[in-house]
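Novice: Several structures are given next for inspection.
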Structure P
Amino acid sequence: MSIEVEGLGYTYMKKSPYEKRALDNVSFRVEEGEFVAVVGQTGSGKSTLMQHLNGLIKLTEGKIKVDDIDLTARRPDYKRLRFLVGMVFQYPEYQLFDETVAKDVGFGCRNAGLSAEETEDRVRQAIALVGLDYDEIADRSPFELSGGQKRRVAIAGVVAMRPKVLILDEPTAGLDPVGRREIMEMVLSLHRTVCPTVLMVSHDMEAVAEYCDRVLVLSHGTLAYDATPAALFAKGEQLRDMGLDTPASVQLSTRLRQNGWDVPLCLTPKALAEAIAKALEGSR
């Protein structure tokens, strides 16, 4: 399945003193199996765009098609759309509410009318997929868990619906470096196993460089770039002019090249270390 967005526009509070143009003529296509980052400064339209893709914001300008669901249709199948597209909001742990972890993870399944047996199977699988032990935590209150465990439980609640597209809004926000890597490795595992297509809103350029196939850059509601991480981060000056940073490895490898080192543009610390070792070996 694919996602097609054509000429998407959206204005908040039309014809009022607070009118704000959030998206303007945004077009792109995402194929099944891609891991796509969506980046941009605060207020650039990232969250507005993502919320259009599962119908949380109703389409008013342009066209969106997710698989065979056309959101320009008179009566789009929003129920099926929300099975296909799962949304994990920023700080999802704040949305936990039920008395046990198992009940919280199974809420969407029960609400969708799935049987108790099917719901339990999905809950067990989802909890395992996010790296937690069902027998250990299923009957515990989600509010007794650590911050990292709470976030995993919240993500499990979306994964239990078995979406083909997983949208995550800043999944590593507020976490330390170890926590960020653990969450990103979990997201990568979900991408490879149960959620073939992932779109991730992020300010974490290190994660974007390491994990994503492609990057959409929004600026003032328009799509400024649609590129691979390597092609995008080669535009360091243009990104800085837009208020965006580049990964530390890109900055350091660029500086080394400017100082005569024979190293390529490196997206990750591992790639940079290997390039430096190779350059040192070649200079002997």
Structure Q
Amino acid sequence: MKILNYSKLLISVSVLIIVSGIYIISSYGFKTSIEYTGGTVFSYNSSKQEDLNSIKNFLKSVGYETSEVSQEGNFIKIKVSETNSDKVVDLKAKVSNFNNDLKIESAETIGSSMGIEFAKNSFLALLFSLLGILLFVTYSFYNLPNNIPSWQFGVATLIAMFHDVLIVISLFSLMGYFYGVEIDSLFLTALLTIIGFSVNDTIVVFDRIRENLIKFNNKMNFYEICNLSVFETLNRSLITSFTVILIMFALYLLGGESIKYFSLALVVGITAGTYSSIFIATPFVLLINKQFKKN
């Protein structure tokens, strides 16, 4: 089975996905939680379906024009940019007086400086993870037969990870724009988990390529060895990923509201990671190797 005969098509699909993802993110942006922007979120319990527009109009009348109001089941969430403790207490009392049916459950406040610091640390965590993996893969596959540079495997791994992360980020960009889904610290945790899973799957394929390079060094060319290695690891990759996706999908359906979107991010990311490990990482190794030889 010559999977890599379709390398050009697979790489074209990957490039299309990456370009589409960048376009979606630049067009729709993100709906972020107060962990990134700072502000206060009030959670109220209500026994009935509330008129959200009336609550929004009330908040505007008391000076909170940019407030956000949403209802999930019996819970009403009100998000405002206010962080001053006295004003937060005052607003909480005003909302309760405005609507006696709303019973306060919790109020969470994060300062704007903390939000900026958290956003910066999130970006650095992703950046250092990607760079660390690039260096690790390059070092791990050092001294391959036929003088094949190990950095080619590192770059291909990075492209595959970027593809996986971009799919998840662009999906949540769309969900934030159309359905108000916010990204928070759990979303960052999901991204780092997806990166780790994707790298693990990719390294399994690359390790088999290294073994076959030694085993069939004088009998097969690099393309044939890569194709054989992908085919030999195909079942293992699919079965492992399927079991993880099944568990994550069960958590998405039954795990509750707090981890619903975390589980969804993992389902999408692990699915994308399985695809990229098989159909993107190795074709990009071949493409980079071919261009490197030409130059």
Structure R
Amino acid sequence: MLIKLIANPAAGRGGKRVIERVCAYLTERGNTVDTFLTGKRGDALKAAREAREGRVNLIIAAGGDGTINEVVNGLAGSSTPLAVVPLGTVNVFALETGIPMDPMKACDALLNGTPKRISLGKVNDHYFLLMAGIGFDAQVVYGLDLRLKRLSGRLSYIISGICNIFSYSGQHLQIELDNGERLEGYGAVVGNGKYYGGRMSITPFADLERGDLDICIFGGKRPIDILRYTWGVLRKRHLSYPDVQYRTARGLKVTSSGKSYIQADGDIAGSLPAVFTIVADALMLILPETGEPKP
């Protein structure tokens, strides 16, 4: 095969060295590998768009969830298959799909995997693979120190959360589902997949192959509410809270009383107002044969 490897050398420890091992591993098995190393935000998106116009048989995204999201946005709607080699300590997409976290085992899985069409979420003109959030979580992503993120990974999100929790004002959200139902709240997560930020699950019934979106709406905005929701998610009890609502829809519109950011797969994707939709069969993805999450 002719493979385009789009890789983020800053992802995980020893990223560049691991990428070289991946390239050698694929080449030893008779493939021709064209490697592109990203240097800044947007590089993976551009490389994926250019590769889909070429004659490559397969595109591999090697990096974290942000790199994967960019490649997905560059490939959405094309027939070029995508495979993923996760880098870093936690990769939510790998957890969702059962791709091994070990890069060499991931290479084995993609070479022996099954191409499958999956649905993508879309917020305005931006695709997301796993989830999008509005409210406090988007404010946390907006407030991230990107240098700290490169150095500390998930810890940077925790630091941003602590810095924002007492200053966060929250905006009142108006949510209209495609069936006409109108809902209100101060935060929402729109899930195409079930995992969020690791093994946590805010939309536990979401499924990449089902062709709709799960929406979890939070009614509070006070620091005590945010802490309560976080504790509930960690204990898998948040859906039992009286001020948490859960719905399934193929589309929804969300507006707010003031400026409210949107995060998609962990990166800022604009601000409200927004239209969320599900795009069926939007991506050809190579998945492990079992498709079951691995420990």
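Each reported figure results from applying straightforward, stated rules to the coordinates on display, with no laboratory input. This structure is a prediction, so every number in the text was calculated from the model and none was measured. Cβ atoms are built from the backbone, for glycine too; each structure is taken alone.
Novice: Among the shown structures P, Q, R, from which was the value 4.7 of distance in nm of label points 7 Å out along Cα→Cβ at positions 30 and 254 calculated?
Specialist: R
Novice: Which structure, out of P, Q, R, was helix-only ellipticity at 222 nm (-39500 (n - 2.57) for each DSSP H run of 4 or more, over all residues; to 500) calculated from, if the result is -24000?
Specialist: Of the options listed, only Q reproduces it.
Novice: With Cα extents along the principal axes in Å derived from the coordinates and found to be 67, 52, 35, which of P, Q, R does the value describe?
Specialist: Here the read-out was taken from P.
Novice: Once FRET efficiency 1/(1 + (r/R0)^6) of positions 118 and 142 (r between Cβ atoms, R0 = 25 Å, to 0.05) is calculated for every structure in P, Q, R, which label goes with the largest value?
Specialist: Greatest value across P, Q, R: structure P.
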